[in-house]
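No lab work stands behind these numbers, since they all come straight from the coordinates. Values in this document were obtained by computation on a predicted structure and should not be read as measured data. Cβ atoms are built from the backbone, for glycine too; each structure is taken alone.
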Structure I
Amino acid sequence: MPQPLYIKNARVWNRLKAEIHDLHTNTVVLQKPAPDTLVVDLEGFTIFPGLVNAHDHLELNHFPRTKYRDIYPNAHVWAEEVQAQLDEPPFRELRAYPLEDKLFIGGLKNLLCGATTVAHHNPPHKPLFRKDFPVRVLQRYGWAHSLHFETEANIVKAYRATPPDAPFFIHLAEGIDDIAAAEYGKLKALGCIGPNTVFIHGVGMKAEDIQHAVRHSRGLIWCPSTNSYLLGKTADIRCWLESGGNVALGSDSYLSADGDLLNEMASALQNSNLSPTEIIDMVTVKGCQIIGLATPTDFSSAAHADFIVIRSADDDALALCQSRRADLALVVKGGIPQIGDPDVMAKFPHIETVSATLDGVPKSIHIDLARRIMKCSLKEAGLVIDAVPKSKRRIFGIAI
């Protein structure tokens with residue numbers, strides 16, 4: 001059980017704005033202080049829920065951003081071109097790393113940007129659910145890759161095997177050609193559009209497809225930087241929202257995206273007429289709804305004590321949407337500070353830390369997380385950790 005916290009004097013996000021009120025936590029949010037609580041004054045700071053990344057391929061984040069032409073008619077063409085290069089450098093060497101390390105580096109990417117919960121679009125590999133994995137990964141879900149890379153029989157089988165209350169994820173209409181425009185009708189004809197169906201990308205969906213999807217599916221996951229990079233166009237998000245649909249944000253992997261979930265939030269802000277509040281809703285409340293989280297990531301009682309902290313601004317919502325990962329003053333998962341600015345991490349004296357820099361900005365990292373990062377054979381670009389002092393090394397849990 002982590003040290004219970006009583007955080008005072010901070011602004012706390014309530015979905016519409018940030019207001020000053022107390023926050024009590026252990027592993028979850030509490031209604032009142034727990035015994036032996038640590039009082040932490042965060043005056044001048046604003047607290048947001050841990051972000052929900054509704055779409056990532058966690059084992060692909062060690063690959064470089066890649067394409068071989070300016071604009072693709074369809075992401076299927078891009079994927080086939082990438083697959084043709086998998087036995088060539090740098091992919092050949094990068095594919096050789098252990099799966100556990102590939103997954104870990106994807107989890108670390110998300111933790112560093114404050115995305116404490118992630119929906120992984122690929123098999124539910126066991127390392128994703130270990131206690132030392134950096135973030136929470138959705139466990140109950142069904143999935144198929146796409147109509148192009150799966151047989152119709154396999155898609156129907158996967159859809160029918162998914163529990164009705166669990167999301168069924170599928171890449172759909174990820175293109176600007178007639179093939180992409182026809183995919184919604186094909187999936188509908190297969191009987192695989194229902195209350196738990198979640199579409200990823202949806203760039204080629206027509207207005208009538210969107211209106212049907214709003215009534216008959218769970219919603220869309222939007223990955224704006226991937227769409228712009230590969231297709232020169234993103235989904236019609238305003239049509240989705242004005243039709244009453246649910247939209248969440250996903251980062252996709254570094255293979256196609258321009259960074260992490262914070263980068264996607266900035267991309268959404270720059271390339272749409274959405275407000276910062278609407279965007280934050282997509283990575284908190286709407287993200288929870290679409291991926292079907294049993295435990296929300298907000299500040300209601302019994303919610304996971306996952307949150308991120310920024311230095312307060314005149315417009316906190318805008319400030320978060322324009323933030324980069326090094327701008328985050330603190331990231332907390334399960335009531336335990338993981339990484340933050342040195343002056344903020346110093347407010348939690350029970351946490352052993354290691355000095356680091358993230359994109360050139362000084363940080364302090366929880367020593368257990370630092371050990372796990374140093375153990376990983378893959379490295380996250382922009383993160384440099386000081387050596388763990390010998391006095392803090394442990395054998396069988398004993399400091400030596």
Structure II
Amino acid sequence: MAILKAFKGLRPPKNIAHLVASRPYDVLNSKEARIEAEGNEYSLLHIIKPEIDLMIGIDEHDESVYNKAKENLGKFRENGWLVADQTACLYIYAQTMNGKTQYGLVGCAGVDDYMNGIIKKHELTRKDKEEDRMKHVRITNANMEPVFFTYPAVKEIDHIVENIVKTQQADYDFTSNDGFGHHFWVIKEQSTVDTLIALFKKVPATYVADGHHRTAAAALVGNEKKKNNPNHTGDEEYNFFLAVHFPDNQLTIIDYNRVVSSLNSLTPTQLIEKLKNVFNIELKGTEIYKPIKLHNFSMYLEGNWYSLNAKPGTYNDADPIGVLDVTILSKLVLDEILGIKDLRTDKRVDFVGGIRGLGELKKRVDTGDMKAAFALFPVSMKQLITIADTGNIMPPKTTWFEPKLRSGLVVHSLE
């Protein structure tokens with residue numbers, strides 16, 4: 001059963017919480033981070049993207065960058081910008097986007113749960129990215145950013161969270177510059193904390209929704225510390241890492257689309273003729289066309305949108321991976337027609353998160369940057385959980401969750 005642990009969170013004072021809170025380290029590059037943190041000494045980017053406080057152009061994996069992270073964390077604590085709660089708490093982190101709010105339960109997940117497969121993943125991780133975050137955890141001795149988990153909804157947990165939200169004033173409540181609302185409650189009452197932890201033990205498994213590399217890094221560092229401690233008891237803080245757990249019935253996965261810079265020496269007419277072998281195609285004209293169901297795709301080519309419906313027999317609904325539209329598109333179009341074999345390394349394909357809208361696909365093609373664009377129907381939470389439960393791995397760039405968690409509302413120290 002899944003572990004949920006209360007902890008003494010490091011948190012910013014209420015008056016600067018909105019200034020400390022930042023976007024995650026992996027959604028912006030060093031240049032963007034410098035711009036975003038400019039004039040804001042409170043931004044957590046000074047710790048999670050510490051190269052912004054060093055010379056421009058420095059390798060973000062240089063040892064001095066990690067040392068700067070440790071130095072800046074010390075500064076934040078000394079200045080009272082991150083202050084430890086006096087008792088072990090759980091927390092609620094809610095996010096509002098387009099009028100919809102999702103409520104996550106913040107607590108520590110268990111390193112052993114990750115190692116034993118109770119925390120399930122649906123994506124592969126890269127060793128270089130794992131090691132980067134592992135170094136960051138090792139030198140700061142903290143989980144600076146939470147990972148984004150989901151779990152099968154539990155009504156009793158939902159009712160407790162709902163009651164707290166209705167009866168207790170939020171400790172933080174602000175709207176970030178992207179228009180998303182962020183709301184945060186501290187759960188201090190011991191009986192409530194104990195009840196939530198007990199209820200969570202009934203959860204058979206949790207699932208990494210976003211943050212596979214941070215999850216792996218946190219768990220691997222915790223496991224390292226366990227092996228290196230001859231007096232290990234299992235109660236040490238390094239046995240746990242920071243996570244926000246959202247019930248699966250509150251989350252929506254957004255589409256993750258593809259653009260290609262080459263038609264593999266085909267003319268647009270030849271491409272369409274080849275596509276007709278595996279799709280029923282309908283010309284939709286110049287107005288943006290969005291896929292309306294599973295196995296329905298939209299294609300933007302030479303100023304026109306097309307509806308592509310995969311023909312029966314071209315996919316296997318009984319195969320949790322084969323049924324995915326990303327698999328169908330990758331196999332039938334990118335691989336067999338356009339010659340793009342490896343989505344991870346081939347420079348002819350790029351990925352566009354659905355949060356940018358299909359207008360971004362049109363723009364990429366109209367500017368001549370790309371030759372064609374393909375939009376997909378979003379993966380469902382049921383598909384994600386089925387794939388994780390069966391031990392399968394989704395193709396690259398399959399899921400996009402929005403809004404992203406803001407970092408800095410609470411930090412987990414391993415001390």
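Which structure, out of I, II, was mean projected area of the Cα convex hull in nm², for residues 166-277 alone derived from, given a value of 6.8?
I
So relative contact order in percent (Cα under 8 Å, 6 or more apart), computed for just one structure, reads 19; which one of I, II is that? Present the calculation step by step, with values, prior to reporting the outcome.
Details: I: 19; II: 24.
Working through the options, I get structure I.
Ranked on distance in nm of label points 7 Å out along Cα→Cβ at positions 86 and 310, which label among I, II comes first with the largest value? Could the numbers behind the result be given before it?
Values: I: 3.8; II: 5.8.
For this comparison of distance in nm of label points 7 Å out along Cα→Cβ at positions 86 and 310, the top structure is II.
If Cα extents along the principal axes in Å computes to 60, 46, 37, which of I, II did it come from?
Attributed to the structure labelled I.
Hey, FRET efficiency 1/(1 + (r/R0)^6) of positions 78 and 382 (r between Cβ atoms, R0 = 35 Å, to 0.05) derived from one of I, II reads 0.85; which structure?
The value was obtained from structure I.
Using FRET efficiency 1/(1 + (r/R0)^6) of positions 134 and 366 (r between Cβ atoms, R0 = 41 Å, to 0.05) for the comparison, can you identify which of I, II gives the largest number?
Answer by largest value of FRET efficiency 1/(1 + (r/R0)^6) of positions 134 and 366 (r between Cβ atoms, R0 = 41 Å, to 0.05): I.
For which of I, II does distance in nm of label points 7 Å out along Cα→Cβ at positions 14 and 302, calculated from the coordinates, equal 6.3? Don't skip to the end; give the middle numbers.
On the way: I: 2.3; II: 6.3.
Computing distance in nm of label points 7 Å out along Cα→Cβ at positions 14 and 302 on every structure in I, II gives 6.3 only for II.
For structures I, II, calculate distance in nm of label points 7 Å out along Cα→Cβ at positions 110 and 254 and state which one comes out highest.
Answer by largest value of distance in nm of label points 7 Å out along Cα→Cβ at positions 110 and 254: II.
Where does the value 0.05 come from, among I, II, when FRET efficiency 1/(1 + (r/R0)^6) of positions 246 and 270 (r between Cβ atoms, R0 = 25 Å, to 0.05) is the thing being computed?
II
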